[in-house]
Structure I
Amino acid sequence: MTEKPKYSWNRRRFLTVSALGGVTAIAGCGGKSTTGDGSGGAGTSDGGNTNTNSGSDDGNGNSNAKKGGTFVNVAPEQATTLDPRMNELAWANGMMHYLFDGLLAMKPDGSELVPHLAKELPKQQDDTTFTVPLKEGVKFHNGAELTADDVEYSFSWVLDSDNKSTNQENLSFVDSVEKSGDMEVTFNLKHPYALFEQTLAGMNAAIVPKKYASDKGQKKFSRKPVGTGPFKLKNWQAGSSLTLERFDDYFIDAPNLKQLKYRVIPESDTAFFELASGGVQQASVPEKLLGNAQSKKNLKIKRISQFDYNGLIFNAKHEPFDNRKVREAMQYLVDYDAMLKVTKGELGKRTYGYMPTEVNKAWDFPWQEWKKKYFPKKDHDKAKQLLKEAGYGDGFEVDLPTAASGKFKNMAIMLQNEMENVGIKANVREITIGQWLDLLDNGKYDVTFYGWSGGQDPDGFFYYLFRDPQNDDSPVPDDYVGNASAGMLYQAYPDSKKLQDADAKIRKARTLQDRDKRRKLYIDIAETFQSEYPHIQVYSEQSATAWNTSVKDYDPTAYVAQPLCNEWSNSWLSN
């Protein structure tokens, strides 16, 4: 009897849970995590510098660049692992780009992918077969040289269900990766995949040394990792700090910086004041402190779109949200523009079609039509009418758990107040991030807040949020709800042809190379789900990241994975 594959659900995209210190870029189809500050992009970074006191930086290789010094960044929470194959934290995903490399890299402006550990871009043999030649002379931190064995091992380990890698789902389109020469690998895909190359640029596809990783075992490797990145591990004090040191044999060029240190500072206000006083070199700027930051002559500031979306998610398996009219009534309940303003102020935009504005514009989606059709103005009378038609005119009581996040708490209080005005009693309770993720998995909630980072391609939103996981090659167990099931619609309406058609379109769209054909499918998909109201879409975020003017040759964007040391820049400290 063939054993049923073990199911590994990836929760690494919950970027909205915490405010990160600095920018965490993920070049790929949306890579992963808990959002707030930094993920893959869609078109261009919004805004640029809001503080024009930027001066002129010396570029990579400039003789004025100084060697040495420690760049201190902020971590909003302690890392749980330093193994990219098992990581679930957004800020750690960004940090790991300094320890590990992928086969490809994204240009800082997001315009194109370029070879990184690969010697050339993948060579297509047929619809599902690609060969990738590797650069020679690339060294791991332990001195071993990169070969095809390491690349084959890195992908095969993640694809092995027994290892329970959090990256497995992100590589689900890969059938196998095989060594086809000492310095060449061949990718065999299960089906054509539009985002194949983008995936090779992120930590979902990080390369680890085969011998070292297999000899150490996963647990020891997670504490003492070895990669090919520009920095190597020096010291990890759990709960306090993480220090990386320059890798002199980095294949591009040794970093100018001697060390890169992450200090654990959970509170964003505290992190900013540490930046202002010189305790760290970079931190996120809370919206309420933007004016303060702009007044500091020793800081540069840049706004960067996060390509995420945040809002509310209903549990359609539970009464009363199993009734479509009740879900629709919630659209009329709140002034969601006001909710955006209260929650993010200047650092946010409304989202439509379950995608941020940048993605909608880049793909020419009819988001303005969606706005008129599915995003009504606040109207309590209309909300009451819909509730009455649904049989809930006398009101009801709901469970409203919210993650321990300032922005989610503000949204919860605002929603609670508006619910009271139409006879709904909302029991708001604050829970830990871990508890929140668990309840999304097990479906033990009525309505809660939700954040997702999908990157620059619609697939990063629709495949992970709106497909039916029961139709996967390795389907979820019957007793596992899963957090990507479109507000539990598939479980609530298992016989819905409309939903199954949408699931089929989601899966088809990611296999197509023709952008116009993909666009038409995504419009149909967005229409289907918006008419069912599984979520209330509120906003996508911008981060305001600031850094000390002593940091030169440094320009973080939503795309570049290693802004301190990469093919285009090599940062340094002037003092």
Structure II
Amino acid sequence: MRTGGRADPKGLPDGRGRTGGLGLAGLWFVAQTAAGQQPGIDVKSYMFFITLPDSGRAIRGDALVNFERRTSTDSVLTLDLVGMTVDSVRIASILREGPRTPFTYDGRVLRIPVPAGPPPFSVVVSYHGAPQDGLIIGPNARGRRGAFADNWPQRARFWLPTVDHPSDKATVTFAVFAPTPWRVVANGRLNRGAWTEARPIPTYTMVLAAGEFAVSRHRALINGRDTVPIDVWTYPEDSAHADSVPFRRVSEITEGLQRIIGPFPYEKLAHVESATRFGGMENSSAIFYAEKPYIERRMREGVVRHETAHQWFGDAVTPRDWHHLWLSEGFASYLNLVVGAALDGDTLLAGGMARNAESYFASDVVDRPIIDTTVTDPMLLLNANNYPKGAWVLHMLRGVTGDSAFFRGLRTYYRTYRDSTATSEDFQQVMEGAAGVELGWFFRQWLRQPGYPQLDVTWQYDAASGRVLLGVTQSQKATWGLFRIPVLTLEFRGADGTVWRRDVLLTGRQAFPRFDIPFAPTEVRVDPGGKLLLRATVTRAAGN
């Protein structure tokens, strides 16, 4: 997800799909009180039949939910559904449709008794109402009516009965009945009038878009024996700009990421102009982008690289809980630059990481760790810890392990957890296996400690011995803790332009290295290659 070009979210949506009297804060409170994992239930698939209105915002829906019980003691299926009217619930076992079954619904949670018997089970929920959030129905920025899903983080529940938590992924089918002349796009492949995503995905990426679109086809991705169509869906006025600027290299971007990570995870990839409140939203196989940058002709390729990277990390490999969000946003932020560098050269990566560092340093989250279990609102996790600092964690991990082990580990992590969920500990274990070294210290300090190293470096050159004497001190806040830096590069420069580098191991608060140097240095630089997330002050001691 991109939040409008910065690490911190831009704030409230622009008014489409208004939330009525509750307001955004009230809706989020409702969603939070309804939220919850159901570890005893495993949803396998959803099939949604959605009828969109010619006018107004009220929809009709039928949801077929296929699930299994993980334990024999779970006798109730709990589905999140906020603010709708439930008309009926039917439950069936195997392929036999059953009669209407009793249920309870309090406007937030639908509870359905699960009968005894062999799995799998199927529930059909019929409902209607005007979604208060999650499905935006009304005029788009070009003045034409349409409908756009916008589910992140837990807003699918405002229009779809689901177990609305990223830990329970499922396949999904959308059969959408829309007014003429609307075109519809959703997750997966179109088959006999319905869009079906055959790979399990999180509920926050289960989406549809309907309206008047221009569709342009770009070069397809070859994925083994399969061909993956790549299409760009825009409002008709924006098609030429989209194809010639932000999506000009969309096929090359997807191919590049596939070479870096592994096979593209889905049946197709649609890039869709939409009314999402986010700069970009990584919906599985159907990425949505905010409409305003198209209209203002400021849409650029970076957001396309970021959202496309999410198809692998965030969508195919999903953080098991919100506190591991960096596994999605940090990965997309870094791979955006990695694939950009593969296309345009390493200066793109270096420049992007420098901007990421400055964005993080200037943020209001430097006193909090990346894995911050005190935060209960996922919207507050759309911050500089999970975006630019998350990207820096990967960049520094690459430096610790080396390129070969890093990318081997990345591919193994994708292959192991594809179509499933993972935690930071899972990623650490995979990377330790790829690198052949213990990395607990690295993940502890960069994920569970706040802040970053702030170094005070003093140096003095002794002409008589030809030796330079240094003092390196970690001076950051005590609450940030100390950082282990296995390779701190120091660069010495002479008056004639001579450059000489040495590496220092920093394991505690201070180190006092000394080097014999073949010339009299006039300047010392810390981490000249920009490999570390740190700030340093360099002072030449008096008397030399």
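In this comparison of I, II, the computed figure 0.35 for FRET efficiency 1/(1 + (r/R0)^6) of positions 120 and 448 (r between Cβ atoms, R0 = 41 Å, to 0.05) is attributed to I. Once distance in nm of label points 7 Å out along Cα→Cβ at positions 216 and 496 is evaluated on every structure in I, II, the highest one turns out to be II. As an exercise: Cα extents along the principal axes in Å, calculated from one structure in I, II, equals 71, 65, 41. Which structure is it? Going label by label, the one that fits is I. Taking mean projected area of the Cα convex hull in nm², for residues 232-415 alone as the criterion, the top structure among I, II is I, with the largest value. The value 24 for relative contact order in percent (Cα under 8 Å, 6 or more apart) was derived from one model only; which of I, II is it? Source structure for this number: I.
Read-outs: derived from the displayed coordinates by stated rules, not from any lab. Quantities reported herein were computed from a predicted structural model and do not represent experimental measurements. Cβ atoms are built from the backbone, for glycine too; each structure is taken alone.
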